[in-house]
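S.K.: Alright, structures below, take your time with them.
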Structure P
Amino acid sequence: MFIDTHCHLDFPVFDKHRELILTACEKKSITKIVIPGVCSRDWQRIIELCQQYKALYPALGLHPCFLAEHQQSDLQELDKICVTQDIVAIGEIGLDYYKGKNNHIPDKSKQKWYFSEQLKIAKKYQLAVLIHARRSHNDVLEELKKIQPLSGIIHAYSGSYEQAKEYLKLGFKLGFGGAYTYPKATKLRSLVARLPLYAWVLETDAPDMSPIKHYSQTNSPEYLPEIAQEFIKVYDEGDHPTLNTQQIISQLYNNSCEVLVLT
């Protein structure tokens, strides 16, 4: 069985064929899909969607790339939702220091404030966190070390081997998704060869980050087994204990369950 730990199946691009996708996922033994929120306006839609489909699990958060849309009152609302709704994580949250078309990084101090406040909520309710970290791993690690204990997933991990070890010490898992399926992603793929199997979970980040076989197409959670097969291929190239395919897939499934309570 498979768990997609990060999939934006609530996005409008899926509205016309969401049920078909979920049927395809069921046939491929993709039994659980976590839907992270990025803005407060999306939260109710995600909750209702996850109530409608048993395979879907809600995670709610304020994404750093949508900083202009967030308000302090959103944090109060998130705190209330943690009491009234069964969500499995706070996310997608984090820090993003990528310089966009205007060559400008959104307000770092404001990003850190929202990130820190959401980490506090996660700790308060003993929830996992789904973290977006782009060119910001040192600052993310610094914030995580301030608020312990926490657990969760570093979505679409793109940091160094040394930073990965720091995340593992804190009890976090690393997301392996479509970006790792490209042979040119040598830095990312080398991490799989060097890090232990317990470090990883699978994800698609659909509709983005399509695996290589679906390059330039809309990504879908039904492609998760393809991502898993690529993980196994890269993992087997490393200096690891010999495991068969089912043992690796089972461990990846269990890794997800260690940080996400998916009943």
Structure Q
Amino acid sequence: MKYFKINFICFISLVFCSSSAYSQTNDLEAFAKFFDAGSAYKQEDYHKAIALYEEILHNGLESGELYYNLGNSYFKVNKLGKTVLNFERARMLIPRDSDLESNYSFALSMVGNQHVSTKPSFVHRFIHGYSDQFTLNELTVIIFGLLLFMGILYLSCLFLKCSSKVLFSSIIVFGLAFVSHAFFLSDKIYYENNYAIALNKTDSKFEPIDGATIHFVLPEGGKTQIIKEKDGWLKIRRPDGKEGWSKKEALEKIQNS
């Protein structure tokens, strides 16, 4: 289990605004519930732990540690779909956590028929392997830093009268780094907003109607890309490229909106 890190966005406003006392109270209540949930988990009361963790999320607070612990709790009650979903959400916030990656990999290994696709290309593995090491905020900071550095470099060269060759080479190098990280950020945003996890074993049909023929079955915990939505149905694309229609309530997006 991991300790809870609440994002104290309103901390500075405590100095200026008395209204922040309400927010502080909520944070303290969330801490108390988080530790109560941890105690329940240790006592093997996993359903109570889940209820407390979910209540914290329902109140608008989140952290990588919270999602990690919630995923572990769901694993203990054999809800593989919810386990994978919450591990995915934890990876958005604490992407370099070794315990999380170990448990996430183990959970994926239990998802039946998950790896039906052909082996991803080197480019695909590189893009996701790199972007998975950072949060959205971290990638944004890197992009801003590269842009700022290029501006400072350009102005410095103007004042110091650097050779045009040195300036051009430097701008090319950092410009490529900027474009690459902007692409990584865009890809990560798309992934988090357009991929979903099957909460249970679910049918995917040729058409978005109840009586349609089943095209394939998505396993519990299976990850899939959402193409579009229509009348309570989601058109999904499996890793191997097969497309079908599944009930919206059977899937949940990785991005917790």
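Every number in this text was worked out from the coordinates using simple rules, so none of it is lab data. The model shown is predicted, which means the values in this text are computed figures rather than measured ones. Cβ atoms are built from the backbone, for glycine too; each structure is taken alone.
S.K.: The value 20 for relative contact order in percent (Cα under 8 Å, 6 or more apart) was derived from one model only; which of P, Q is it?
M.R.: P
S.K.: Which structure, out of P, Q, was helix-only ellipticity at 222 nm (-39500 (n - 2.57) for each DSSP H run of 4 or more, over all residues; to 500) derived from, given a value of -18500?
M.R.: Q
S.K.: A further question follows. Work out distance in nm of label points 7 Å out along Cα→Cβ at positions 65 and 177 for each of structures P, Q, then name the structure with the largest result.
M.R.: Q
S.K.: When Cα Rg over 2.2 N^0.38 Å is compared over structures P, Q, which one is greatest?
M.R.: Q
S.K.: Quick check for you: by mean count of other Cβ atoms within 10 Å over residues 41-48, which of P, Q is greatest?
M.R.: Max of mean count of other Cβ atoms within 10 Å over residues 41-48: P.
S.K.: Here's another thing I want to ask about it. For which of the structures P, Q does the calculation of distance in nm of label points 7 Å out along Cα→Cβ at positions 73 and 169 return 5.7?
M.R.: Matching structure: Q.
S.K.: A further question on this structure: Given a value of 16.2 for Kirkwood radius over Cα pairs in Å, for residues 97-192 alone, calculated from one of P, Q, which structure does it belong to?
M.R.: Q
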